[in-house]
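**Q** Structures for review follow.
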Structure 1
Amino acid sequence: MSKLSAPQILALAALAISPAAFAQATAPAQPSAAGPAPAAAPATTDRSAAYYHFALAHTYEDMAVGYGLPEYGTQAIEEYKLALQADPTSKELNTGLAEMYFRLGRIRDAVMEAQDLVKRDPNNLAAHKLLGRIYLRSLSDAQEGSPSDQMLKQAIEQYEKIVQLEPNDVEDHLLLGRLYSLDHNQTKAKVEFEAARKLEPSSEDAALNLARVYAEDGQLAEAIQTLQAMPEEDRTAKTETALGGIYEQQHDEKNAIAAYRRAVALDPDSLDTERSLAQALLTANQLSEAQKVYQDIATTDPQDAMAYIRISEIQRNQGKYDEALATLNKAKSLVHDSVEVNYNEALIYDSLGRFDEAATILQKLVSDATHTGQPYTSGEKSNLSLFLDRLANVYREQNKTAEAVATYREMIDLGPDSGARAYQFIVDTYRDARESNKALEAAKEAVAKYPLNVDLKLLLAGQLADNNQVDAGIKLAKEQLHGSSADRETYLSLAQMYTRLHRYQDASEALDAAEKLTVRPDDRLYIYFLRGANYDRQKDDSAAEVQFRKALAIDPNNTMTLNYLGYMFADRGVKLDESVTLLKKAVELDPQNGAYLDSLGWAYFKQGNYQMAEENLQKAIQRLPSDPSLHDHLGQIYEKTGRLRQAAAQWEIAVKEYHESNPADYEAGDLSRAEKHLENAHLRLAKGDSASVPAPNSTKQ
């Protein structure tokens with residue numbers, strides 16, 4: 001058999017496209033409402049020649065694409081032009097040439113050809129679609145997050161025309177809606193997604209895109225309603241996952257978890273969905289359930305370092321520090337020098353009281369995250385601010401006031417948000433160190449730097465009141481009242497100031513004013529808490545209990561309320577079993593909180609369980625070494641367990657710390673009680689009475 005030449009191969013290949021098929025593909029368009037009918041074909045039209053060159057053009061194109069040889073592409077274009085010469089009025093051949101330019105990568109030629117077609121026939125749908133595809137490709141090829149505004153505008157123009165010419169195509173509406181979203185025109189995006197959903201009510205893409213736009217606009221209820229409107233049988237794991245994410249934005253952990261569980265049931269092989277469920281459980285403080293899911297993820301994917309990091313985080317929050325370190329070491333073996341691993345390791349060391357080791361790790365994290373020259377991205381600022389905050393907190397736990405303040409000051413340069421928080425922490429640090437004048441100066445400096453920040457003005461107002469400038473403090477606070485809903489926070493601040501000043505009726509009136517401005521039921525929790533504290537300071541236990549229980553009805557896991565109510569019971573010596581239950585829950589939710597550990601220790605003491613009392617008080621003092629009430633409590637435990645000399649040492653510390661504290665920070669009579677304890681201890685020691693009480697492990701009161 002003789003070998004065929006290239007022209008012969010092409011001629012035979014051309015015959016693979018039948019004349020009938022060609023005629024159908026290249027027949028002149030019929031008149032329609034969309035535009036004028038094409039002009040009648042001139043007498044010189046040679047459709048058979050057009051067919052021949054059309055077939056050769058496609059064969060050359062296939063060879064150009066298949067073999068990657070640009071010369072075949074050039075020949076394809078030349079054959080297409082010859083086909084057009086033979087049948088110049090063919091709308092399909094004209095559009096086909098533009099399409100061929102596009103397929104061969106000659107984008108500029110494709111755009112020029114398509115634009116020319118649109119000029120000749122503004123309703124040429126195929127030409128508009130080609131231009132739309134070209135602009136879409138250009139957008140996707142652009143660097144992430146920085147598409148060309150001009151290219152985006154051109155893509156929108158084409159798809160607006162496409163939707164006009166083809167109004168019943170769901171995909172066209174979805175594409176145009178996404179383009180509007182990219183252009184931050186959410187109003188028009190909603191219209192297109194709604195149109196798509198109307199054309200195809202079961203369209204998941206339409207519902208998901210519409211819900212996304214609502215969520216980005218902060219209309220979370222509308223986003224949820226959009227997704228919930230889909231019949232359950234039509235929902236996929238993708239829909240349920242999106243629903244869970246929106247519930248999380250709404251801080252509705254219960255419904256978020258339920259949605260993620262449905263998503264996992266629909267797609268049990270999706271680890272990403274399991275990760276979303278596990279994170280939601282962790283956020284909701286359902287630690288055991290979260291750990292189970294993360295453990296399942298780690299079993300399925302043993303290389304998932306983040307699963308081990310989260311398990312370690314849970315173990316740390318449960319007070320299982322050795323297990324947390326062991327689990328974190330598994331993550332460390334999978335990733336080298338991970339910021340997440342190092343940060344969590346620092347937190348574990350901090351929890352163990354190994355402050356120097358924690359500080360060393362955090363110092364390196366701060367150093368690595370700090371740079372000069374290029375401005376920080378938002379993510380870099382967030383990380384650096386977090387590391388500085390934690391490092392300063394470790395310094396505070398070590399009573400290194402100067403180091404803590406200097407570290408917080410580094411946050412000020414990271415922007416107004418970090419700066420405002422830094423000043424609040426600086427004031428708190430000076431207050432903890434009993435340096436009230438420095439606290440006041442820091443508050444004044446904060447307001448001078450951020451004169452429009454109401455929170456900082458309220459911080460200054462409170463500090464003025466604590467520094468015996470009561471009238472100036474209250475005046476400054478009241479100046480922040482402007483007759484708007486924002487006054488709620490000002491009234492809450494005033495209520496706290498009045499309570500500390502023992503002006504309980506004024507505090508009650510401020511809380512009433514704040515409650516009138518409260519819209520969301522959950523926001524009443526803090527009002528109930530402050531009312532309870534106000535009643536407690538007045539020794540009205542029953543009224544305080546009512547308010548605290550109303551707060552717990554809103555959030556049973558609210559640690560500050562669990563702690564306050566539990567401590568109130570313990571201090572009064574009533575409902576001790578419930579007191580221990582409440583306080584154990586608070587400590588489980590926040591195991592490193594010194595105040596909560598003190599409360600639990602005090603409740604155990606009142607029960608006569610001195611061993612557990614001492615254990616928790618020692619942990620509390622490690623966290624809050626300058627709190628006089630903790631030393632007073634530990635002194636009473638030592639006295640009860642026959643260690644009078646150690647008790648006296650604790651009361652000496654307590655008296656010293658009370659004298660250096662702001663009187664508003666403790667109850668009237670606390671100082672005199674500690675002084676009396678100390679005086680009696682000295683008298684008994686002088687008489688040689690130091691071991692006339694039960695042994696340390698006794699549970700007798």
Structure 2
Amino acid sequence: MDLKRRRGEPNRLIHETSPYLLQHAYNPVDWYPWGEEALERARVEGKPILLSIGYSACHWCHVMERESFEDDGIAGIMNDHFVNVKVDREERPDLDQVYQTAAQLLTGQGGWPLTVFLTPDQRPFYAGTYFPPDDRFGRPGFARVMQSLVRTYQEDLPRIQAAASQLTEALRQIDSRNIDQNAAIAPQQGAELVVKAAHWLSHHMDGENGGFGNAPKLPNTPVLELLLRVAGRDPQGASEYLGLVRLTLTKMATGGIYDQLGGGFHRYSVDAAWQVPHFEKMLYDNALLPPLYVQAYQLTGDELYRTVVEESLDYVMREMSHPEGGFYSSQDADSQGAEGKFFVWRPQEIADVVGKELAALLCRHFGVTERGNFEDRSTVLHVARGVDELAAETGSDPAHVRERLQQGKRALMEARERRVRPGRDEKVITGWNALMISAFAKAYETFRDARHLRRAIVAAQFIEEGLVRDGRLLRSFKECPSDVGGFLDDYAYWVAALLDLHEASRERRYLDEAHRWMQATLEHFWDADSPGFFYTSAESGRLIHRPKDWRDQSTPSGTGVCLYNMIRLHSSFDREGYAERAASVLELYRRQMDQNPWGTASLVSAYDAAVLGGTEIVVVARADQRSEVEPFAEIIGRHYVPHRIFHVIAPEEAQSEGAPMLWQGKTQRDGRVTAYVCRGFQCSEPVTVPEAIERLVGAREVSHEGGAN
């Protein structure tokens with residue numbers, strides 16, 4: 001947004017680096033960033049705090065700004081009666097989590113923009129999301145809401161204080177109510193829990209369009225990943241679960257939620273069929289979805305899924321990459337003040353670019369009509385007719401049709417690049433970057449595109465050099481590192497990224513770094529009194545509640561990822577007791593997993609690994625045999641194996657006194673690269689021919705001689 005077009009003098013937000021806060025820097029509202037200056041003023045003057053939380057790519061945040069925060073009358077009410085605080089939820093997810101939970105307790109729903117009214121000591125007493133400036137859409141007007149709250153605050157302060165106390169106490173009790181201190185799960189009960197969760201989730205999916213519910217429809221990646229894990233292990237459930245995931249992924253890939261020209265996914269669909277998206281693009285969606293398509297490709301060989309992975313990662317490299325190696329956080333839904341304007345087309349616009357003949361083919365392919373499917377008779381591109389259908393309609397060879405479509409797509413993409421682009425939030429967020437590193441590493445393992453591994457390594461170096469201070473992760477980077485420390489998900493995703501880099505690159509240093517950062521996570525976030533992880537570190541600034549993070553949201557829960565990291569680390573560092581500690585925490589959340597698999601899929605996946613185990617592949621090779629490991633790695637990467645862990649170790653590592661139990665006794669045969677496939681404590685016979693490992697990786701059980709080799 002061009003700040004020079006703003007009227008008047010800037011407010012305090014002009015000194016911030018967050019694009020979201022800077023968008024509000026010329027509002028007539030007397031905004032403060034969250035910090036001691038604002039909190040001290042509220043305490044001294046006894047004024048309530050008006051807390052507004054949003055993010056740069058949020059469409060309704062922009063709407064509320066234009067309608068209310070730009071309005072002199074509404075700004076006057078805010079300035080006279082409140083201390084007004086603006087927060088970027090991507091910079092301060094801890095504040096967002098606490099006050100989103102408060103809003104959900106008060107109203108039954110949350111979202112952004114989030115508007116919360118607090119007492120001077122930060123306790124919430126009233127909350128909502130988007131408020132129109134005056135009464136409309138069945139919602140009370142923002143001015144009327146504020147005036148009513150001001151009267152109550154001035155005339156009946158005890159009522160406000162009582163409501164704030166009750167709500168704050170409910171926040172503090174919410175995590176303790178959600179664990180089962182008496183849980184003790186037998187392995188067969190754990191297996192039943194996972195199967196029951198997959199069964200429940202599959203029966204709540206949309207059998208026509210995939211996904212869950214009607215509209216709006218969001219991709220729930222932890223749930224889809226859980227169903228793939230069960231499908232990959234259970235032959236009886238594979239056809240049902242895999243079929244539903246394939247339906248979802250295919251409908252998304254051919255729908256408007258996927259950018260058919262530039263690659264990458266929009267945030268969500270406003271309809272049940274994935275046709276019309278909410279156009280913002282978030283880094284985390286484009287980090288979480290490609291690995292799902294990789295896994296689906298491994299299970300099916302469907303080339304559509306490979307195309308989606310490659311185009312999505314190309315989009316991130318092209319449009320979301322910081323020049324020093326990190327990844328930007330989001331792109332706006334709006335351009336030139338209109339939602340989706342950058343992405344939509346009319347028939348004449350296409351004809352102007354490629355001519356009438358090719359335009360006719362493209363319009364049939366992408367469903368572009370004079371009526372349109374979006375505002376002002378424009379169309380969101382989606383695959384209305386596939387190549388084979390178009391070939392049959394036109395009497396053409398499918399290869400020729402495919403070539404013509406590719407030619408037309410390139411021309412439309414070049415024309416679109418000349419349009420006014422949506423705004424981009426150029427914050428580099430540690431956790432989201434870690435998710436993106438994992439996506440590139442996993443894509444490399446299957447498709448062997450060296451660009452993907454290089455990009456993952458460069459991004460990891462950016463985090464190591466720019467987002468670490470005094471042995472701790474920082475939350476974000478925008479022109480310089482922020483002073484806000486990392487949160488649980490930053491640490492959890494970073495450890496996972498290092499493990500994925502270790503498996504993709506086969507460099508031991510990433511495994512050792514993952515172990516070191518897992519130890520740091522336990523040091524800063526572990527709750528010794530009630531086992532589990534806090535969302536904020538012990539060094540974080542004081543909040544009214546120190547929350548835990550076990551529910552999946554737009555991204556997997558930090559707790560679920562941490563526990564899965566510990567299970568993955570156990571075989572290499574079994575003396576740390578990672579698996580035992582993870583299992584003890586998972587047992588505490590058994591009731592939540594059983595009752596709410598939708599919101600706890602990450603925990604269920606970790607539980608699946610803890611109870612049922614995974615597949616560990618150990619390849620013994622000398623340093624001079626690195627090239628000979630590659631054929632083994634290529635075959636392993638082609639197969640989807642739930643909870644697969646891949647290690648390459650030197651012969652001397654297996655013989656050392658402190659070697660992990662699984663590595664002990666693993667030797668080379670005749671000095672050749674030798675591989676073992678292990679499930680539980682049973683390992684296969686050693687194999688020295690790459691083709692032999694394909695049979696072992698794909699088998700449900702391993703044949704062995706005398707137990708663990």
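Please treat every number below as a calculation from the coordinates, not as lab data. Note that the coordinates shown come from a computational prediction; the quantities given were computed from them, not determined experimentally. Cβ atoms are built from the backbone, for glycine too; each structure is taken alone.
**Q** Using relative contact order in percent (Cα under 8 Å, 6 or more apart) as the calculated read-out, with 4 as its value, let me know the right label among 1, 2.
**A** Numbers: 1: 4; 2: 11.
Computing relative contact order in percent (Cα under 8 Å, 6 or more apart) on every structure in 1, 2 gives 4 only for 1.
**Q** Right, something else. Comparing distance in nm of label points 7 Å out along Cα→Cβ at positions 171 and 659 across 1, 2, which structure shows the greatest value?
**A** Working: 1: 8.4; 2: 5.3.
Going through 1, 2 one by one, distance in nm of label points 7 Å out along Cα→Cβ at positions 171 and 659 peaks for structure 1.
**Q** When you work out Rg/Rh (Cα atoms, Kirkwood Rh) for each of the structures 1, 2, which one comes out largest? If you can, show how the numbers build up before the last one.
**A** Working: 1: 1.15; 2: 0.98.
Evaluating Rg/Rh (Cα atoms, Kirkwood Rh) on every structure, the highest lands on 1.
**Q** Quick check for you: by mean count of other Cβ atoms within 10 Å over residues 547-554, which of 1, 2 is greatest? Each step should come with its number before you reach the end.
**A** Details: 1: 18.6; 2: 21.5.
By mean count of other Cβ atoms within 10 Å over residues 547-554, the leading structure of 1, 2 is 2.
**Q** Can I ask one more? Could you tell me which structure in 1, 2 was used to calculate helix-only ellipticity at 222 nm (-39500 (n - 2.57) for each DSSP H run of 4 or more, over all residues; to 500) as -24000?
**A** Numbers: 1: -24000; 2: -15500.
Going label by label, the one that fits is 1.
**Q** I have 0.50 for FRET efficiency 1/(1 + (r/R0)^6) of positions 299 and 467 (r between Cβ atoms, R0 = 35 Å, to 0.05), calculated from one of the structures 1, 2. Which structure is it? Please list the in-between numbers first.
**A** Numbers: 1: 0.05; 2: 0.50.
Answer by label: 2.
**Q** I would also like to ask the following. Give the label, chosen from 1, 2, of the structure having the highest value of mean count of other Cβ atoms within 10 Å over residues 291-298. Present the calculation step by step, with values, prior to reporting the outcome.
**A** Working: 1: 20.2; 2: 22.9.
Going through 1, 2 one by one, mean count of other Cβ atoms within 10 Å over residues 291-298 is largest in 2.
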